[in-house]
Structure P
Amino acid sequence: MWMGWLALVALFVWCWRVMTENTIWAFVSDAPRQAADIGGRMMPPRLSYLPELMVPLWDTINIATLGTLGGVIMAVPVAFIAARNTTPSQHILRPIALFIIVASRSINSLIWALLLVAIIGPGILAGIVAIALRSIGFVGKLLYEAIEETDARQIEAVQATGASPAQVVSYGIVPQIMPAFWGISVFRWDINIRESTILGLVGAGGIGLKLQASLNVLAWPQVTMILLLILATVVLSEWVSARVRHAII
């Protein structure tokens, strides 16, 4: 046990030295003063800037909503193919579906946005597609786990009536996973509201564009106003998603 703790401490010290090898400690010691200086410049927020943020904020909400819708539509068939009890092919299609889920979850939405801005150009469309591609993995993973956890007795009861495979899915599986489906979808929309606020930093539209422009010209009161608006939007989306999940589940 003591040797294990000693090895853990040694690993921590080595990792700390590697991470701080190029750190300029003079900047670190000066960080509180710099933070206080920027904080002073950020106050008070520029309330007159608020009307200019309404259209970008609406774009951000649309990016999150349409991206979530697109991701859910693409994730549903992937989830049914990935689930052991509904996949048409255990050795070919299921590994492909699992790879799609892992690939989607492995790449952050900001990276998706960077790639899509380079491919289809800057704008809201790149943001929507980035959110959709990122959502496939999240929704697909949780949904295929919900499919695998369905009660086999209900499925067998439907099969005993002579139902076709499509009818077994429609009447034996879908009713069991619908609460989970709606809960997962609303939860993902709530997450996408947060993620879509920063996509504009790489040119994918939304309020992030205004944030990037304000940071570039050091307009700190405008930055404060944008951050407060993002905070209010996230809090509101959290409240809406919580109410919807409570109503559904």
Structure Q
Amino acid sequence: MSKKVAYITGGSKGIGYGIAEQLIGEGYVVYITARSQSGLDQATAKLNRGGNEAVKGIVCDVRSLDHQTAAVAQIMEAEGQLDLLVANAGVGHFASIEDMTPGQWNEMIDINLTGVFNSVKACVEALKVSQGYIITIASLAGTNFFARGSGYNASKFGLVGFTQSIMLDLRQYGIKVTTIMPGSVSTYFNGRTPSSEEGWKIQIEDLGQMVVDLLKMNPRTLPSKIEVRPTMPPSK
């Protein structure tokens, strides 16, 4: 297989890490980002434990277009191409509108929505050249609203709409765009720690496999929006 290069935001743990792990198995060179150098060092050490050095880390913040532009420039200088963007970085704060702070609201909109805009904006010219792929990681919260989720719902509803719109903008260049909308996933999201009791949830490797399957689909066919749920959640 000819060389393929992927860029994953928020790839040091959780869904982004699971996707990176699966892409390594497909021969991809993978760049992951996080805001913490220590987090990147731990993730890249684990992902490269086979000794192939296929994963590289970049410290940057998706809230900054300058950071994203610099990260993509670094990738292009090192690899000469970019084939896949996985816009995965996200955050969640859950509270009633009475209790939610402006800081919590702004952080969710800035990371979950504007951060994806910044990532796509930085990558789009390189992806035109490669006729590459953009995958955004949204949520079922992007179509199903719930109490105490006003900020998170707003960011994910916006992300789903944004992704579907750029899909129409960019397919004229041969760029494919998909949004994946997971339900309950066993991750560290929102301060949780995965445990053996979460075996019923979607696992990060499941979403990594989904990304691989999308990349292998015939180019004439585009699943533009995918909802993903646990098969058998616990009875309430």
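Read the figures in this text as sums done on the coordinates, not as results from a lab. Everything quoted here is computed from the prediction, not taken from an experiment. Cβ atoms are built from the backbone, for glycine too; each structure is taken alone.
Points worth noting:
- Computed 15.6 for mean count of other Cβ atoms within 10 Å over residues 72-79 - originating structure among P, Q: Q
- Taking FRET efficiency 1/(1 + (r/R0)^6) of positions 24 and 112 (r between Cβ atoms, R0 = 30 Å, to 0.05) as the measure, the highest value among P, Q is held by Q.
- Source structure (of P, Q) for mean count of other Cβ atoms within 10 Å over residues 16-23, computed value 25.2: Q
- Value -13000, calculated as helix-only ellipticity at 222 nm (-39500 (n - 2.57) for each DSSP H run of 4 or more, over all residues; to 500), assigned to which of P, Q: Q
- Source structure (of P, Q) for relative contact order in percent (Cα under 8 Å, 6 or more apart), computed value 27: P
- Source structure of the calculated read-out (mean count of other Cβ atoms within 10 Å over residues 8-15, 10.0) within P, Q: P.
- Identity of the structure behind 22.2 (criterion: mean count of other Cβ atoms within 10 Å over residues 64-71, calculated), options P, Q: P
- Computed 3.1 for distance in nm of label points 7 Å out along Cα→Cβ at positions 32 and 128 - originating structure among P, Q: Q
- Identity of the structure behind 14.5, 48 (criterion: Rg and Dmax of the Cα atoms in Å, for residues 96-175 alone, calculated), options P, Q: Q
- Identity of the structure behind 8, 33, 39, 17, 3, 0 (criterion: P(r) over Cα pairs in 10 Å bins from 0, in percent, calculated), options P, Q: Q
- Which entry (P, Q) yields the derived value 3.3 for mean projected area of the Cα convex hull in nm², for residues 136-183 alone: P
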